[in-house]
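Asker: Structures given as structure tokens follow.
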Structure P
Amino acid sequence: MGNAQPIIVPKAAAAISTSDIRLVIAASSAGTIFEWYDFFIYGTLAAIIGKAFFPADNATLQVLLVWAGFAVGFGFRPLGAILFGYLGDKLGRKYTFLVTVTLMGIATAGVGLVPSASSIGLAAPALVLLLRIAQGLALGGEYGGAAIYVAEHAPPGRRGYLTSYIQASVVGGFVLSLIVVLSCKALLSAEAWAAWGWRIPFLLSLALLAVSLWMRLKLSESPVFRAMKEEGELSGNPFIESFTYPGNKRRIVIALFGIAAGLTVIWYTAMFSGLSFLKSAMRLDDTAAEIIVGLGAGLGCLFFILFGHISDRIGRKKPIVIGYALTLLLLFPIFWAIGAVANPGLAAAAAKNPVVVSGPECSYSPLSSEQPTQCGKLLGDLAASGVSYRLVSAPTLMLAVGGAQVDFGGYPWADKAARAKHLQATLTEFGYDFAKVKPSFGQSIAIIAGLLCLMALSGATYGPVAALLSEMFPPRIRYSSMSIPYHLGTGYFGGFLPLISSYIVAKTGNPYSGLWYTWAVVLVALLVAIWGLRGGLPTDFADDA
């Protein structure tokens, strides 16, 4: 069975009418937008979800708990890839992603119905985590199904361009989540939004589910799967065969470390880290930050389509490798530029009056609700206030701001809330402003320009990928073979990015230090892509064992 020749049916794809291709792309893309909306709405509402379901005395710990819940959903994506990849290769592409979109819609609406932790205690975060698991399982089956379905309908010379709409739809889900959140906040009072209005975006998932099902039920099965079924060439066990088919283990390793891991951390850094950076470290007004990031993402998704089209002309490898290399060169400078523009007063204060903490036992654990030492408490207060600091060892505890030593007399060590107010009042005297700021029009344009640079890097590495992965694996086990490495890479390297980067920032006191995680993963991806990806113009799968 492992030696069976792959079935390629370009004539079937070429015979599909333009109107049918448009329906295929529209239905697949719409479903992908809705599913990613469901998944991203959790990240978009991370702050309010933390207060509702993950209450904690330590603000940093609360953030980490929320992102841990975010990561749980990603952690179960590989299992969903195995389950739904198996069904997609056995039963068909169409019916499998009908199931995934249904599961996602129901699970997302469920999050909006869970009572808060103040009402039902620990049952609230437990229920949210269970629903996040269901979302992760659904998403593990969605992407592979939609990408393969479009790829198997597309003429070979336009496969990169047509499948890039699936890639752009991932961005569309993020943008839609921001639009819905901003619309609800605009229509409701602040009190109503905080009390119950934030649940509306989750419940809206049911309406999006209905639209998605209506569109996808109009579709027929892919021509490649129909041909394999008619000729009796379906795989007996797609999961097992994914690891026994000649050459497939190597292809899975390349897809995991050279494609999925790298492209995902770039995309999540551009959007989720970018949004969190603006809201917390740069102290931008929440609504302004969401609008700016939404505009950046909406405009930036055009890069995904552009590079998908380019990959049809120059091959899949070149834009991906170039995108990785440029990311290594430009990631930190772009974020430094955004930080300098977003809140110049804060940046100037940090440059003119840097904070230095020195003392014994200056270990800080972001996972502890309270720090055991005075130095740890001080570091926690600085981290919660979003203030960067430098740590040095010394026999006694000291805080210096701009070279001037701060007197700790009267510092309320036993009262966390009072400590935060005291610290911020002290730093305000040195030019630090802890009020939320609304950027000017010029500042907003400059921030969007920075985000567009990040989105261009993401588009170069993400746009060609649906076509590339579809072409890498034999049709009989394509759903399983591409879904497993893709969701391992995106689920673990990407899904844990907000948690890991937030932890690094909290430990170091440097708002830019979390970018080192992205930089390291992209470096590995670049090396693997250079070594493993096939150059030249795109080709259909060929048995290169």
Structure Q
Amino acid sequence: MNRQNPNYDGEYGQQTAQEDMKGVQRKLTELFGNMDHDIPLLLFTDQTINSQYNDAMRAFIRAIREVSDRVSLREYDHNHELAQQYNINHFPTLLFDPDHISIRWLGAPVGEEGRTFVEALILLGYGKSGISNPSRNILEKITTPRTVKLFVSPTCPYCPQQAANALKAAIARPELISLEIIDIQANPDLAEQYNAFSVPVCYANDVMIAKGAQQEELFMASLEKLEQQNVFIPESDAEQVDTDLTIIGGGPSGLTAGIYAARSGLKAVIIERGALGGQVALTPVVENYPGFAQIGGKPLVDIMVSHALEYVPIFPDEEVMEIKKNQPFEILTNRRRYTARAILLATGASYRHLGVPGEERLSGNGVSYCSTCDGALFKGKEVIVVGGGDSALTDALYLANNDVRVTIVHRRNTFRAQDHLVSQLQKFNVQVIFDTEVQEIRGDKRVKEVILRNNITGEERTISVDGVFVAIGYEPAVELAHRTGLALDEDGFIKVDDHHRTSIPGIYAAGDVEGGYKQIVTAAGQGSGAAITIFEDLVNPYWITKEKKA
């Protein structure tokens, strides 16, 4: 039970609340005069604590009732059986129409919070959530309950905006969304419990989903995803989109290509079936992208997406089903049809995984798939590199050159790598364990050890390591390229020339799907290069020039 602030000095007490009411009463008459829904309010108080908040709440509600008979108030002591029924343990707590909706206020509508209180009554009194159609579409995706806690303060000018978002969500989906608006000055114990001292801050199901005020659609997306969203992409109901260039893939390469294409005067769009940013969005920390000494993968993706949206429309969660090779090209997705003079495939590639226990759980916490990305974190530590091809040996040598103690674990008895790489292992004191596979990766919060199994003897042993670098190859996303009839190289990547042109005129590739270094910066560079080539080719089509020469 909350017993804080028994000697409150009255700064936000009854006198202040009454003075506030005089200035807004005429406006309230206009706002509340035409409401057509009753709003029963239940107030639970404990006179031994926060009495000034009790007085402020009563004064505010009294002023509202003077301009509208739709608002009713019943007050109960903290010992009343209804307090137990509604699980009330902080005072004062106000419930809004608890038979139909789950919204409660812990505190009192003083200072900036008065705006939020008025907003709540208007929404309930007129029986409308007031959310936009894009917000409604997002909320319809929520299928499991959301318990929302929004921390606010009377002195916070940004809190009413976020509170309005939360109120609209709770009113629009009362069957799944419950809301507590918590005044941190009246409830310092809850503020400390949730570390909510910089308001507004919002939690859903005890997961922090937003800091600061957001636009409505971003709040709804954060609530749906249960993590803070920083980019909102409006949905389109267009059945057909006509373009100069359709970019398939929304990773660094595709996003960069969109920017360069639009700046060249091309009408371009980006289609992405999965997470925008691709592998980058799943990378905990990026330390080798120019301009950022250290940045999370998801924030970096948000920056890229926001930048690209200034130039091109992005169509997320949309999968290309077929490319028709007439001119213009026709791209059929699971949602609509596109026409394009040119197509850029930037579908990316994913690392092959070992598929052993502990690998997924410890990914980003000692398990890595990129030595150049994460190698610096393991300086002076012990790691294993799993694999026996060029990538594995290159990773091992890179790590060893950066003062990492490296052991290569390879399932066969010989390497598949080039001889000059093999010859360097002894020079850099890289140890090798042949005929051996990783059976399990162990550790609580970080990798601590691995279990290895000898493929010949069947013997298992455990060795202590700080990291596991998996280098067993990539899986390029070439399903669409294969169905379209594009030529692939011997490693399964899309075959391109020096200008990112594929075997079919008018179709291009860039980024990890065409091979290369698998780095964010190189993917972005390939995207820009492809976009410039596409612009030049559309001005002067190379395939027509070749036909004339023939």
Structure R
Amino acid sequence: MHQVLARKWRPKNFHEVIGQEHVIRALENALTQKRLHHAYLFTGTRGVGKTTIARILAKCFNCETGVTATPCGKCDACLEIDAGRFIDLIEVDAASRTKVEDTRDLLDNVQYLPAKARCKVYLIDEVHMLSGHSFNALLKTLEEPPAHVKFLLATTDPDRLPVTVLSRCLQFNLKALSAELIQKQLQYVLDQEHVSYETKALLPLALAANGSVRDALSLLDQAIAYGQGNIIITDVNALLGTVDTDKLFNLVTAIAENNADLLIHTVFELSELAVDFSSALDDLLTIFHRIALKQIIPNVDTSNWQHVEKILALSQKFSAAETQLYYQIGLIGKRDLPLAPNPRLGLEMVLLRMLAFRPAKTLPISLSDKPTNKTIAPEQVKSAVKTAQIEATAIATTVAATPIAAAATNTLPNTTANLDLLKQLNVSGPTQALLRHCAIKTIANDKVELILEANQAPLLNKKHIERLNIAFTEHFKKPITTEVTLAASAIETTATITARELEQKKADALNAINQDQKIQDILQKFDAVIIPETVTSD
């Protein structure tokens, strides 16, 4: 008779348990040193080995070779426990026996010695489902347990257990297993079962199991049946409703290239395959996560990644800021996906939002209608901001009071004249604020080139450029086009001069205070100090 893989490959000793080394080590040491407790509590999500470890522990208590961390697996006690017919192992599903009468009936027999074993073991699964009165009945036995009784409790929700019960148990928290560890276990099982498979087909199964080995083996059984004894990636994707990775990378490429047509066409292809759009969004987030890792940690371990070359190529198409933005948009979109009229529409809107809110790849040198091939990457802007220092610029231009000849370019190493012109322009509000952070680079060919402090880039927009065009045209009495360039280093502007003058006034004021004998006498008399940050130049 066929036996399902989840039961056939259930561990029969501690050596076969995977991913719970912290629990196994503690139990083995306790058994070896004969430091046994009367009650053990195993917690963790479904399918991670709670009842399996409890059954192995029951064998350790009752193996005919003696109390041991390595039960023989061959004696009657071991074989009967494995077969589920050991008379002194009482297994209870608390979810179906919640009444206090059930618990009392169960515990009435605690006082009697085991029929044939060394100790009587009560294994209570999903113990959190017991009623309050049932817990009270159990607590009384836990407080004064007979020497021949062991309690093994298992639960997926330890927070629902009374603290009085928790305090009387040794608690072991089992963790969910990583997808990589589950994948290795699936490979091992398939090798032992002599089932052919594609290695890349196992990772989707491991991921779908959400940390549960039991769920992974159940999915593996389905995959074997679906593929008629042969496991391939296309069958697994069809079985799970997951997305072909090529189409996922098509989506990411479409975002990188701002290609809305490819984006929508790929979503249409996904709908034809009847994929789970929520899972598709999860997979998309995973790709962006790995792109971010590759960008921030170039030597990150990619041994367990698939399509490393594609991840590397995409990491060079996005800036780190873009990757973080798209991940955040996808994460919020996943939260809102159930609210969409249908999942496909929801995914489309998340992807279109990524295009709509994509940051500029580069910061434009000019916001006029003229094309430009000069760009400053966001990283350069960040670097310029950090390294900026207050210093006079070597670049200055001369501006005559009358219109300048179109072919002429005059320069003047007079920063004051440079800044005075900007102050004379007929602009106000935000545009005037923008000019406070600008200097003139050149005036030539009916065009004025301004340079803007790099950290003030957010002030720049097309409306300001239009207003500057009008202002310069009025000033020079001829059509003038304005172009704004972000400074690659610190520049002298009205704002920097004002800031420096304020700092100097503050320093002068502080110095005057320090030189004032009356103030010094007051400070000495009251044992006071001057806080420099509070000194103003007013």
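Bear in mind these aren't lab numbers, they're just calculated from the coordinates by the rules spelled out. Everything numeric in this text was worked out from a predicted model, so none of it was measured. Cβ atoms are built from the backbone, for glycine too; each structure is taken alone.
Asker: Check the numbers for distance in nm of label points 7 Å out along Cα→Cβ at positions 126 and 478 across P, Q, R and tell me which is largest.
Answerer: Numbers: P: 4.4; Q: 5.8; R: 8.8.
Largest value of distance in nm of label points 7 Å out along Cα→Cβ at positions 126 and 478: R.
Asker: A further question on this structure: Where is distance in nm of label points 7 Å out along Cα→Cβ at positions 182 and 438 largest, in which of P, Q, R?
Answerer: R
Asker: Have a look at P, Q, R and say which one yields -9500 for helix-only ellipticity at 222 nm (-39500 (n - 2.57) for each DSSP H run of 4 or more, over all residues; to 500), as calculated. All intermediate terms of the calculation are to be shown ahead of the outcome.
Answerer: Working: P: -22000; Q: -9500; R: -15000.
The read-out was computed on structure Q.
Asker: May I pose another question? Compare percent of Cα pairs over 37 Å apart across structures P, Q, R and report the one with the greatest value. Let's see the in-between values first.
Answerer: On the way: P: 32; Q: 50; R: 59.
Once percent of Cα pairs over 37 Å apart is worked out for each structure, R has the highest.
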